[in-house]
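Visitor: Some structures are shown below for you to check.
All of the numbers you see were taken from the coordinates with simple rules; none came from a lab. Remember, predicted model here, so these are calculated numbers, not experimental data. Cβ atoms are built from the backbone, for glycine too; each structure is taken alone.
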Structure I
């Protein structure tokens, strides 16, 4: 029996995080640049006009090319690329909800989200879906975001109390039913999710096949999938992070059954071998980079050697340097620096202002709280749960050198000592906490703001966290070394 088949290609990427200028590989060749990504998109769309390019969120935050212009430079560059659709990620809201709503209007392509809504009336803040006609097919794209964004919006004060994140399955059903009633049944339904690979798997399990979802283009967990995961007959894709790869999915769709008849997939490295450069994007990137180089090329400090910062559920060499710098500069007993707030995997021995700004891009406040030894123990215990250590689902905190932590996972036994002496339950400590994590203290420490403030020691000890770090490192050369024994996980 003959089939009515139509072929299209979907290109996708995610979690670029401001990595636009690229880097050089071991052979001195350019890789991972936005100019090469744009060149590959142009090349494939020239070869096959029935091609769609989509981004599953988090283009903002991760380099000064983005953060120094609060994402507007990013949109200037992305507007030069033939992007068909993008979903918002959590870092698209780093500059505020209202800023992102303006940015969505500034973009030359639709930016989608269906489940981040106004709490009272459940109205959407962004366009929830987009229908694209390509290759004779009607393709429906729906944007979804992680529930983690709720913690982020807590920092926005009054406006943050007006928004909520709704269940993605309910929102997919709502959009699909509306589109079917208004426009008819799409030939292909694609979810663009910024919720993480494990959550994508659970979402695929929960989706009723009658909703017609065939593809999930994922993000947030930075998972590099060389081939799609397949759950409930749904293809799940994700292309890592930092502009290292672009996914290339070629589809043959049976329009009678509205099913994928055949597909092939390749995860393409963004490098000189696979990707030509787009000269217009290159000119725009270079223009912004020249401005950044001029203003941020000053050397701040030199470490003993290059420092590692890999992992979000463990102590790192760079994390130890940063937390000790804050501890000494702010004169607290214990400083807690969240691993997700250090935005690099390593730092070279010679540190420029640009390096430091990209590694720690946060200007927020530092609060000091006075807590008992019992509270401190509860905070550390909460931090060391499996969701943090194993799954990296919540924030691990780098802690000061004077606090020794020994934790046995199998029994949950926790031993704390401070300056070589066991921590007593009634002993009081001045603890420094970053503004964002103080606001969300119940989630990350298991302690409410009221509980942290009950001993009466709450006050702001810095209005500019980055400024504190910069000044300390300027004055203290030769820091850094291997991870010490301050946190031992057995």
Structure II
């Protein structure tokens, strides 16, 4: 009997070990504050992103992907824990993930992989802060948002990070170049025959402000040829006072009126495009190193941005809005064994990254995750997909994005509704339309609003300040 059991058990053990050793690696790449200005998403006709585009050709581009909050900290906390901001209470720039009672004891994405036998390592910005806590090896921030000149170049007032222009002289002085070089070295030296798969995070800082890049990246975008975003002067006439207050008050970004009057609009757009092109180049360094390594055929590559960014649309600059420009993000999955060159318009969320990677790597499913595995869409981009994307900017303020529509509900009860088939710029608010069929569609979107909402955890960020300023309108 013993020999019979051993004969049955050993092949199963061998198969189990072989599966563990053959688990795919994961390369998770973040580009900070990148909106839809990429070739595949078509957000700006002059965007230069050949490496983002070639990665999309290797996998699936989610052309209707959205963050869970248009601010770095809550977006990344949500992605890394699989929890919505309205579940955790982390709606704004603070508190950090480990200070949130409902998140502090959860496995983050890299910690879950480490517990399942992966070697985890990273450099740059994957979390909002304290990345070293979450990875077994952390290469550093490499200077973060630096370097910066002694005096501001373009915006003399305001927050010290809010500036743009040509600086410094060489790519090698930029943190993102150093981060990419770190990743290249790791990919070149990672043993091909290792029995331990790796989970590598690469977090680039550009095009986050300050929108600095060396001169050669600006040369791709001559200032006198810059195309500005399409903006309507009366775009906000059909919005509530609360909506405008929430997105305009108490923020550190410059006012659109100042950018225009100072003659800086073209220069700022040029700087954002140059910063994107530079970040894309750094991405290309990493992809080239992966392709030259023995890990190319056994590595899942995921690229995302943490939220969108306004450059004048709706008379707004920066993030912190749940309109399309503040909410939409690039999201690409390139996984071994799945079709390449795909694009889907089904709604996806950054929250979906965690459960998708669990399924792709064969790790145990986690039923507590609030996102959904995107594997069905990796197999068939047109598959039936009942899910929507849900974003928030403070308790009571939500955007529901389906395949064709965006529905917004604010704390004061005001609403917005946009049909993206006819109105991709979200210029016409249809929330008060007399069309009964349209009202039925709006009601369908209302059903996705959360039934329970965590209170806003304390903090003193600009998001907190804007939310409190707008909330006073509700109380008055």
Structure III
């Protein structure tokens, strides 16, 4: 094992050591800061408590291992895993203290320690990841890799590996039996029968095979060679050329199965978590902000334009079910409300209505929809029935966006796809982001979208017509 491979393991150990320093240092800081409030205090068996603290960390790490060193890890996932790890760790630690009857542990101590540890631990993990990305961009902590097969899949894999040096790949080149590609490929290394010698001479870490299924014999030979020489071997399925999805592997006894979509919200726990948050968040808005907003906005709407305060329209919800979506009315009463999408400089809009749309304030009545269960705080935006019928026949996977409840805000809206969709490409872009949200949902992703939405409310959005 060369120095660079050893350095990869060293980074994992350094992260673990850093975790322990934060957990233990913060424990003593919080303990001595609150020592005046204890009657019997932890000092009665402090050594045992510290040993228990570290044991609980290692036990928690077994279930939620360190992943910061992986090639591709997103910041929101880092924060999510840090939160889950610390929550599990604190629950385990508190339970052990109770059952072992160690000291007079005040609830205040546990709560303060937990809250501060969650923030500092997540911050530490993010800083480590950012530092590691910078370290890799400078050419360190990389893996030597080759691609066997220079077809469409191989070229796309090469593009992904080369587009960001922080992934830590040192792409050596391609092997392919098509000699006509020699002058076209960015780095042609030879034919497939030359792979073994090259790998051993250059100490390659990983082999990525993108050969078609008609060349199973070559693929099997390379896989056996990689296993004998302790080299990571990865296969990109041939059908990925046509099925551009993040496939999920499942196993039925010993038979591997690939499902075309990962849906975190199929989990009952995740659905319960999302629904609980929806109820709490919508109630908070409806009991605090909304009454004041209703008086002010409702009064101005009535003064500036005849008609009702609320605008009610049928939209498409989860599994294609129809529901009435509520908004503050931003237009004059008109017969095209259910057929024509709002446009820039739309003559139907009132002056105050334009302000409501730019600031997202017109969406606040939809928290009633959230409370009764027709919508969620975050999800794909509900479309008019006309748009559902129109685009479901011409856009692939359009109806997939209805596998979850529509949202007051969504991933597409905070990534540039809010407002009018003038072209088919714009709607396809929105659908693509909605499907990505469904496949990559997490509670922290929802929080991220809410924070960005609030920021955009104060900044104003140019596409909010």
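Visitor: Computing Kirkwood radius over Cα pairs in Å, for residues 136-367 alone for each of I, II, III, which one ends up highest?
Guide: If we compare Kirkwood radius over Cα pairs in Å, for residues 136-367 alone over I, II, III, the biggest value is for III.
Visitor: Computing FRET efficiency 1/(1 + (r/R0)^6) of positions 120 and 216 (r between Cβ atoms, R0 = 35 Å, to 0.05) gives 0.10 for which of I, II, III?
Guide: Details: I: 0.70; II: 0.50; III: 0.10.
The value was obtained from structure III.
Visitor: Taking Cα Rg over 2.2 N^0.38 Å from the coordinates of each of I, II, III, which one would give 1.03?
Guide: Working: I: 1.03; II: 0.98; III: 1.22.
The read-out comes from structure I.
Visitor: Here's something else I'd like to know. Suppose you compute relative contact order in percent (Cα under 8 Å, 6 or more apart) for every structure in I, II, III: which one lands on 15?
Guide: It must be structure I, since only it matches.
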